[in-house]
1. State the single structure among I, II that was used to calculate mean count of other Cβ atoms within 10 Å over residues 551-558, giving 13.8.
2. Comparing distance in nm of label points 7 Å out along Cα→Cβ at positions 543 and 559 across I, II, which structure shows the greatest value?
3. I, II: which one has distance in nm of label points 7 Å out along Cα→Cβ at positions 335 and 447, as calculated, at 4.2?
4. Suppose you compute log10 I(q)/I(0) by the Debye sum over Cα atoms at q = 0.08, 0.10, 0.11, 0.12 Å⁻¹ for every structure in I, II: which one lands on -0.77, -1.23, -1.46, -1.62?
5. 10 is what came out when relative contact order in percent (Cα under 8 Å, 6 or more apart) was calculated for one structure; which of I, II is it?
6. One of I, II was used to compute helix-only ellipticity at 222 nm (-39500 (n - 2.57) for each DSSP H run of 4 or more, over all residues; to 500), and the answer was -8500. Which one was it?
7. Kindly point out which one of I, II the value 27, 16, 8 was derived from, the read-out being semi-axes √(5λ) of the Cα gyration tensor in Å, for residues 383-470 alone.
8. Looking at distance in nm of label points 7 Å out along Cα→Cβ at positions 407 and 711, point out which structure of I, II has the largest value.
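Please treat every number below as a calculation from the coordinates, not as lab data. Treat the numbers as computed from the prediction; the structure is a model and nothing was measured. Cβ atoms are built from the backbone, for glycine too; each structure is taken alone.
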Structure I
Amino acid sequence: MLIDELDVPAQVKSILKSEGYDSLYPPQEDAIRAGALNGKSLVLASPTASGKTLVAELCILKNILEKGGKALYLTPLRALASEKYDEFQKYANIIKPTGEKLKIVLTTGDYDSSDYWIEKYDVIISTNEKTDSLLRHRARWITEVQIVVADEVHLLTEPARGPTLEVVLTRLRQINPKVHILALSATVRNAEEVADWLDASPITTEWRPVPLKEGIYLNGKIQFRDGSLRAVPQISANPVIDTALEAVNDGAQSLIFTETRRISVETGRKAGQILRRFLRPSEARSSKGISERILKTGERTTLSEALADQVVCGAAFHHAGLANTHRRIVEEEFRKGHIKILAATPTLAAGVNLPARTVVISSYERYEPGYGRYPISVLEYKQFCGRAGRPKYDKFGEAVLIAKNEDERDYLMENYVLSKPEKLWSKLGIEKVLRPHVLSTIATGFARTVRGLNEFFAQTFYAHQYDPRAIRPKVEEVLKFLYREKMVEIEEDEIHATEFGKKVSELYVDPLSSVIIRDGLYRRAKHITELSFLQLIARTPDIAPKMYPRRKEAELLENIAQTHSEEFMCDVPDMWEDQVAYEEFLAELKIASVLLDWIEESSEERILEAHRAEPGDLLRLIEIADWLLHSSHELAKLFGHKDLLKPLSVLRIRVENGVRAELVPLVTLEGIGRVRARMLYSNGMKTIDDLKHATATDLMKIPLIGPTMAKKIKEQVGGKIRAEEWEVMKRDTDGTEEQRLLSEY
């Protein structure tokens with residue numbers, strides 16, 4: 001089917017043709033013929049890069065331009081949401097029938113807001129969690145949503161994220177039973193079952209724009225699914241590196257999936273040692289430039305130095321512990337082809353789109369604390385395979401598993417290469433994940449009776465797969481917990497949330513977390529300090545996974561527990577009576593210690609050395625700690641703990657910015673982070689009043705404060721700017737000098 005044949009507005013066709021589209025791929029054509037453009041809901045399961053996103057774009061644009069209303073695009077991760085937002089920018093100049101341009105927005109943060117301002121946008125791109133939060137706040141514009149795209153819908157089967165997507169889709173269908181849903185995924189074995197739940201039609205296909213070859217490596221040879229064999233040159237005596245290097249020497253790129261972060265770093269290092277011998281002079285110069293950029297971006301740590309050392313050789317590693325800035329550089333340069341071999345943990349397979357000609361899966365096992373080693377699912381394996389083959393660059397893609405012996409080769413061939421992915425199973429029945437969704441259903445008024453509550457959950461995928469009666473006792477158990485903790489009240493069949501329940505639902509925290517915080521605030525401590533609050537929030541299930549201390553750390557933490565025993569808002573477990581509870585307490589204390597070091601202005605490098613908390617992990621810990629401190633503040637306000645409000649507010653600012661108490665006034669200014677704030681303070685600018693009375697010239701004498709920043713500070717604090725100072729500021733208003741100074745700091 002040609003683009004010109006599509007029943008979409010001419011503006012859309014023009015943009016697609018300018019982007020190089022002439023005709024549709026077979027899966028895209030199947031979706032169009034199934035009625036996607038006519039409002040028919042679909043579950044579209046086709047391999048990565050087969051064009052699912054384009055189908056969603058066509059449906060969204062036709063719906064908005066011809067019928068009005070709004071479109072909601074759901075993704076499981078912020079990185080994916082940002083990627084989709086960038087992809088939609090090509091449509092930003094489309095003119096609607098009203099004469100206005102199409103408005104596209106990305107929203108992923110702040111779970112305690114209805115974001116009323118979003119109602120002026122046409123295409124809303126959001127994470128599943130953010131949309132869940134918006135539904136809890138009864139955002140008015142939600143009723144105007146006529147089309148919903150659920151990307152990566154196979155994550156319904158994941159315990160951590162699946163239930164939220166399931167409840168969001170159930171809620172959206174409750175609000176608008178006729179909503180047009182497009183559920184997209186590369187791997188859904190039971191697409192018919194998911195489609196039946198969504199009143200949709202299933203479209204499943206194995207077609208790929210780049211053919212995929214799956215095989216097993218053993219003793220220098222790859223045996224492929226079709227029975228063919230190919231020898232792999234043995235250069236490094238490491239089958240993972242050799243397989244990846246073969247593709248590079250053929251002018252392609254390789255992606256290596258490793259079991260752990262440590263192995264990803266080590267694999268990247270080994271790949272770089274071999275790869276540097278094969279780089280052309282121009283490639284070596286390019287790699288050196290990227291390496292220098294990494295060292296100048298963000299804080300310099302042993303992790304960033306290790307990354308820079310690998311990148312200069314044309315290799316790199318990628319995992320969640322990397323700082324966001326460094327991850328973005330790696331992703332950008334891998335897409336450009338400058339990084340030849342990338343060793344990554346499995347999180348990449350569920351994240352941004354980084355295809356390569358060859359995908360090497362170094363291990364088919366995972367280690368789970370408390371459970372030992374276990375094989376990955378076929379679904380996860382197929383997700384890895386989906387990254388093989390770059391459209392427009394590669395004639396084929398290869399996914400290779402590494403075997404150690406013939407028995408293992410046969411096992412891998414039968415259980416992975418020749419197997420189909422597992423069915424998707426709802427995980428909503430797990431009490432931990434069901435708790436917040438039962439509360440939000442009551443607090444938002446989507447259910448006003450016990451019967452209505454059961455009817456709502458009878459519409460979920462869990463109830464569809466098992467039986468509506470199967471989820472009822474699980475809902476009742478959660479209801480008992482919420483009633484016992486005074487979050488809901490029940491009078492005969494009527495049910496409603498208390499003020500406590502409503503606040504917890506809006507704050508988007510686990511109800512159990514709110515109970516822990518509430519009880520801790522009431523219990524108090526003999527001596528309340530920053531440690532009191534940080535250990536309290538570290539006890540909540542919202543901070544996961546816990547950071548279990550190493551042996552030497554445990555001894556230090558035990559000393560802290562004894563020295564600061566009067567500062568805790570909970571009873572400290574006795575290590576002899578309950579060793580498991582005591583180890584949990586030490587893990588909580590380690591989290592609190594990491595945050596204490598952060599607010600005492602320890603560097604990322606020092607925190608990495610002291611606690612093995614990598615920059616990316618530290619960032620995520622800071623984000624959730626910031627939110628839990630906000631939640632603690634709101635709960636303290638609700639329960640009348642007025643004396644705790646100021647300490648919590650100050651501590652939240654300190655955690656958000658990583659500063660000591662004396663810098664709090666300074667970091668409240670836009671553009672002043674922990675580094676600039678310390679520079680100002682060290683140079684005598686200790687208060688807002690000091691800044692108000694300082695001249696712009698005085699400010700510009702301080703390191704990291706150039707004309708642009710000086711102007712920004714004066715605009716915020718007030719005070720006069722002399723004419724000659726103003727002229728200097730006007731000559732440099734793009735902030736390039738400050739950025740240069742920051743990168744060198």
Structure II
Amino acid sequence: MIKLYEGKPIWLRNTAEILPDTPEQEAVFQSKTGKKTDRHALRDNTIAWPILTAHNFGDDVNLNIKFDSITSHDITFVGIIQTSIASGMKEFPLPYVLTNCHNSLNAVGGTINEDDHKFGLSAVKKYGGVFVPTNVAVIHSYNREMMAGCGRMILGSDSHTRYGALGTIAIGEGGGELSKQLLKQTYDVKRPEVVGVVLRGEPKPWVGPQDVALNIIKAVFKVGFTQNKIMEFIGPGVASLPIEFRNGIDVMTTETKCLSSIWRTDDKTKEYFEIHKRPEAYKQLIEGEEVCYDGIVEVDLSEIDPSIALPYHPSEVYTIKEVLKNPHDIFAEIEERSKTLFENNDVVVDMQSKIIDGKVKTDQGIIVGCSGGTFDNLLAASQIVKGKSAAANGYSFSCYAGSQPIYLDLLKKGAIADLVEAGAIIKPSFCGPCFGAGDTPGNNEFSIRHATRNFPNREGSKPGEGQISMVALMDARSIAATAINGGYLTSAEDVDWENRPLPFVFDKGIYDRTVVNCLGKADPKAELVYGPNIKPWPNMPALTDDLLLVVSSHIDDPVTTTDELIPSGETSSYRSNPLRLAEFTLSRKDPAYVAHAKNVQTYEVKKEKGNAEYYKPWLKEKLEALGADPIEKIGIGSAIFANSPGDGSAREQAASNQKVLGGWANFAKEYATKRYRSNLINWGILPFLVKDGELLPKDAIVFVPNIRKAILGKKDEIHAYVLFENEEPKDITLKLGGLTDNEREILLAGCLINFNRNNAK
């Protein structure tokens with residue numbers, strides 16, 4: 001079904017022959033082409049490289065990228081704009097799309113959500129951008145419809161910024177990287193490797209894009225096959241997929257930890273842009289006849305069956321048939337894993353209770369957002385539930401269209417009526433269920449969703465308070481099939497329905513009447529509208545010569561998600577108030593962290609006021625023995641250890657909150673994503689790498705001498721000491737993982753804001 005070709009570079013010819021990079025294969029290749037193979041040239045024959053080259057202002061190894069446009073939603077755009085203003089921004093120098101699709105229910109925090117929306121509207125008028133009002137479209141639906149184009153590059157402050165199926169290399173990053181674009185700086189990255197995803201065959205009629213996406217994630221995630229690489233979708237199977245099917249696979253590539261994605265384009269891509277009144281956005285993109293990839297994923301679409309990703313990750317994938325055949329053993333494994341995942345003894349994950357007479361009962365079905373809420377998905381769901389009951393015995397079945405144009409055409413074609421008559425609840429364009437701000441299930445309920453993630457707590461439960469629910473990811477078709485079967489888990493293969501694709505009719509007039517487009521019409525005299533919860537960033541100190549770091553949290557999980565570092569859901573309503581939001585840092589993973597970090601921070605505050613004290617009295621003797629400067633000259637801050645932090649969301653608050661609480665460093669064996677590491681650097685947090693996390697338990701104190709000098713000297717390896725009261729100092733080697741010159745300057749300045757202020761002087 002899915003085969004990985006790894007190791008040395010892989011040669012591909014006409015997507016038919018996959019040849020490992022060996023002298024024997026080179027001879028075969030040479031005999032076919034009549035010339036010696038140039039591996040470098042063959043790498044340039046990818047679809048991705050010409051696009052990167054056209055946007056690159058650096059060399060072929062160290063890329064300095066400028067994007068065609070950027071985009072943010074209402075969890076992130078206030079902080080990005082505030083950061084950019086503080087750094088000297090006078091106008092948006094490139095198209096900037098602000099959507100209001102995350103905190104658009106205004107359900108938590110009084111007026112603060114709508115206040116942020118008003119701020120965004122005023123910023124668009126003042127600086128010249130695009131404002132998409134509440135519930136008009138989710139961020140990625142709008143950018144697909146109105147901003148993507150073949151050969152373009154888009155940067156978004158949401159991790160699922162993916163428009164590869166439309167010929168666009170789109171990257172999700174933290175807000176600091178968008179601020180750099182607003183300040184006419186560049187996105188700096190080493191030339192990424194490119195993995196070819198060769199699609200063959202065509203999917204079965206009852207298989208949808210989520211089924212394909214989940215199986216690809218299962219194959220590559222745990223082995224890190226595509227981590228920080230570009231996934232390039234090619235092969236004859238591409239032509240068998242409608243564009244929205246491609247979009248549905250594409251948006252889920254984020255869950256492989258890849259950097260971005262790009263697809264071969266064809267007449268179906270051309271038709272998409274024609275339907276959306278932008279024919280000029282199309283051009284054919286195709287890999288070279290001979291091309292060299294840094295790995296290949298070969299997918300036989302015809303062998304994929306309806307699938308389900310069980311708690312607590314999109315890679316925990318089984319076919320629905322497998323689950324129904326052996327639910328007891330599979331669910332028992334989830335329950336056992338949950339014991340280590342949730343430290344609160346009041347949390348009891350009872351998946352076995354969902355097995356009734358050999359069948360699996362679910363409590364809720366949701367089709368939503370950039371992955372689920374497409375025209376094709378909702379149309380197929382409507383055809384499955386038509387004339388039947390999709391809400392028997394209190395079953396909850398909710399559908400969200402990705403945009404108002406999608407909703408309108410479904411309405412005109414009768415699909416919305418079919419859904420409503422079956423008992424589905426139709427809700428506005430909104431991302432809430434994807435990050436825990438809408439349709440939170442009841443305690444110990446089992447929710448199936450065509451959404452992007454099923455990380456623990458992301459559905460909105462609070463294990464720290466004894467609440468837990470379980471989420472599985474499925475395709476819209478099987479969710480609809482389950483809904484009409486009384487909530488009992490059912491594959492779309494096992495219900496009678498006619499898959500009747502219908503052409504989508506796009507009404508641009510909806511956007512003409514609702515979207516505020518001020519591109520090229522900035523009004524410097526316009527006033528920004530501030531709500532009482534919108535607060536400026538506190539002052540952040542520059543990096544000191546030496547650092548004293550106290551480990552305020554030690555996390556042993558194999559991977560730590562952004563949602564565990566800073567919970568999503570209702571907490572994100574406070575995103576525009578740095579001090580208030582920081583109170584939620586690690587609240588669902590380590591509730592003691594905030595108090596611990598604040599306690600460490602008091603010693604830095606005392607020092608800055610001229611009342612320096614040693615964090616622990618015994619440190620004075622230890623530091624003097626090491627030849628350290630007096631405590632007055634040493635920076636004191638907190639740090640966290642995690643094996644692999646930063647999987648998931650691009651939200652920069654995962655890093656900025658640590659900084660607001662006095663954080664100076666992260667220690668990790670690796671960083672799960674480039675975007676999290678970039679967030680750390682942009683907030684002046686040192687991204688240290690360590691081999692042995694056991695050397696850094698909670699409360700460990702790490703003395704890092706001459707850190708400023710080491711960064712100035714471009715040293716990657718740092719010598720430090722772990723200090724304990726009744727033990728000799730333990731040597732520890734820290735690495736920085738390779739920093740660019742700009743990243744060094746940002747760390748030395750203390751954060752991106754300081755860096756830009758310094759350069760403006």
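1. On the way: I: 13.8; II: 19.1.
The structure behind it is I.
2. Values: I: 2.1; II: 2.9.
Structure II comes out on top.
3. I
4. Numbers: I: -0.77, -1.23, -1.46, -1.62; II: -0.64, -1.02, -1.23, -1.43.
Going through each structure in turn, the value belongs to I.
5. Details: I: 10; II: 14.
Source structure for this number: I.
6. Working: I: -14500; II: -8500.
Answer by label: II.
7. On the way: I: 44, 18, 11; II: 27, 16, 8.
Going through each structure in turn, the value belongs to II.
8. Numbers: I: 7.3; II: 4.6.
Going through I, II one by one, distance in nm of label points 7 Å out along Cα→Cβ at positions 407 and 711 is largest in I.
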